[in-house]
Structure P
């Protein structure tokens, strides 16, 4: 039978020591199967934290069918296969949607497959030896492969359920489809990506690793293909640019050949780390440590109305690790990640300040990129000056607030810590706003300014300071036909889910161009 008869229950509150199935049985003594549409934790009030559910409940004798988000295959009528540059979430989901539409494609990645990345990354964390191809930002899976696999997004897109369902198909936990703060975990996403790769290959996507695209081939204002580092030229009238937020070399190339770009405001800062037990205590109070609650998270914001400058938490990793994630040998970048079980004894989050492009770099298109590069190099130089090699520059939060240098503790970072005056390393305006924001956060979460909290530098890759402009309808470059700027690196996404959705949008536009009369899908 089908699911013609079912009811939707919104905002059902269940105590942490209650059982959902028992409550439903009490509410509806006769009911069929049910499924969770959304699950969150409400710990705002002083009473016991509660789980809040939205459910679909079938009537007795009925069933609930899982939506499959089927994509009808068609036959490509003409044209060379589309080319996708980059195998992060934007590139992978663009490729997935194209092959599901029946369109073969070519995916080019400067780094190696996911299995190879970890070897290069481990050497970097242990010895400070950077692999320019395989690091936390480059290689199959993109930066998201080593930043927790968080799927939280603020965008409203009809593609989100499709993205989550496909991730589950390739091995992600089924709960990502309904929990309020879904994440796959870096450990699980590293096993998921190879399965996705093999599926793409089986369906008509050719993937070439360790083949960096160095040039776009242009005839007039039309993209006709790409050239790679070994001199190979691949022809196509449809090129998806999904190179990620750290591909400075590609942005410089685009600027040189006249692709229309614009400066974009972004955010930079540091990463803060607390003992996870302290965050649990702040958020869950006497219920901290309850086995059903797990590791607590937070989201904090401060906005200066006068200057329109914001300070906010970003990419919060409960039970996580702080990672060294640079892409240049003379620069230091930090990021955060968690495994699926979030069982590290530490919690970390980026705390970043908005950097307005017009206010800070008006007239200098590349000003944001140069600012980012300068800060990363200063961080590296500060570590070296302090006698370090591969460590992250670190400062206790209390010392940052007091403006002094002091000892630091062993934290979660596999690269280690080196005491540095981050309050002096950061530009003066950023340090000032950090202090204001942190004081505001202390008012919202008493105990946030803790003697056991410390800061790591620098969190500089939250987004790309450049946007590769595109037409709102065709999604092609404003200056060059056949070029489809896509994902974080082009300035149109901010995380795994939004990048994946953007890749799907691009793929649909290409499919419409290649297959006249293509059926439009609502997902």
Structure Q
């Protein structure tokens, strides 16, 4: 069995473990408030974990995870070592009932294995040359920011809920809803701009030019890409009115896609012969550099052939390229799949991926449901302790479903990022956007099945040890956790659902009084969070050193 297949299986095993390790995050409050039985709760959470597959399309978190380590140092043994360390740490913390972060153990393992690999192959290298510091810094910051954001939101919801003046409560709710709508509208616009920039290759040329600033041809390509981007970005605000196809057609009428299409066709040739994998090998073996340069020259010499792509039959182009590149029949068949270029359709797809309208309308629907419940209980019937408790028990079904969607959307993507990185390292794809649909489907299925298995040891810690949770507080904590996960997913930041819901639970406890929170338990959790990345990194380094002997 190839190492790639082993890695994919291990990644899905990790995803499954992540599911039952983090099941407590989704069900702890709803079980502790006795809204659902443990069995009903895991079925409920599992179903909504998988529902996230149909809602999240941009996979920004997965893209961040796959690029945590610099491309040159991403190899299959590195990914294998990081996964083994992450699985071991997850099982260890689950056994002792510690709600640690599956996200951060994965990132720590990946980075630790890559650093060890760099030391063993290149000697002493700069830390920043191995890992992407910007992504690591954001991830580390959100170890503290995610629970803090969850805590603030849960305190806000709890304070608004106990507000007795219905008019004031309604005004605050609708102002908060409007603010949230515009925040997600900003995220959508920013994502569309990022996807457009990536499509027009602005980032690719920027990185290439930064590495080789003396290359005039790269400078010209970068200037052309920037110019095309500035001419195209003005059409994005029209998306709500003319749709993705309309925007793509408008952009195609404004700029020329000829150079972009030529680049896409060359990429198809590179993918066919797995040139990216050869270049990665040349990073460690200087004898391969001349071979890579020779292949690049042959591909460049095909400019005239590829420029005639629309003027001759597609099969004729394929045969001419195959003859120049000395491709086998199997490679020729593979090349035919890559040369199906439809740039306007591809651009429309990139724009649609950035559309987060389901989140915006989902948040509005959630707010409306809350408001109607408040209206019925407080104005249309006689308020009583029993009615209020019954109301929040029903609302907790909605809030826990929202949190489970956020959990699935955030955590399944982390494994998608690892599988994507493995496929790139093996030369099967050259960019994360080329990953097949089977990857997200498998990841969402694995995490759903994992959640279905439950994580009863951690349920006790999350549901009872931090603070005693009532149905009202359960709704506040879960809604705050869901909002935090939705927001960070849109920002492409991998955060811990464990950290998020813990902060939210602390928030509802602190709203009553600070002494309601068992701060001793909280301090123990904080130490586990801080130690997860460095411990996982060290463990992954050790696993890499051992596996290096057997996988060499």
key: mean count of other Cβ atoms within 10 Å over residues 103-110 - highest-scoring structure of P, Q   = Q
message = For relative contact order in percent (Cα under 8 Å, 6 or more apart), which structure out of P, Q has the highest calculated value?
response = Q
ask   = Hey, percent of Cα pairs over 45 Å apart derived from one of P, Q reads 16; which structure?
value = P
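When helix-only ellipticity at 222 nm (-39500 (n - 2.57) for each DSSP H run of 4 or more, over all residues; to 500) is computed for each of P, Q, which one produces -26000?
Source structure: Q.
Values in this text are rule-based calculations from the coordinates and carry no lab data. Just so we're clear, the structure is a prediction, and the values are computed from it rather than from any experiment. Cβ atoms are built from the backbone, for glycine too; each structure is taken alone.
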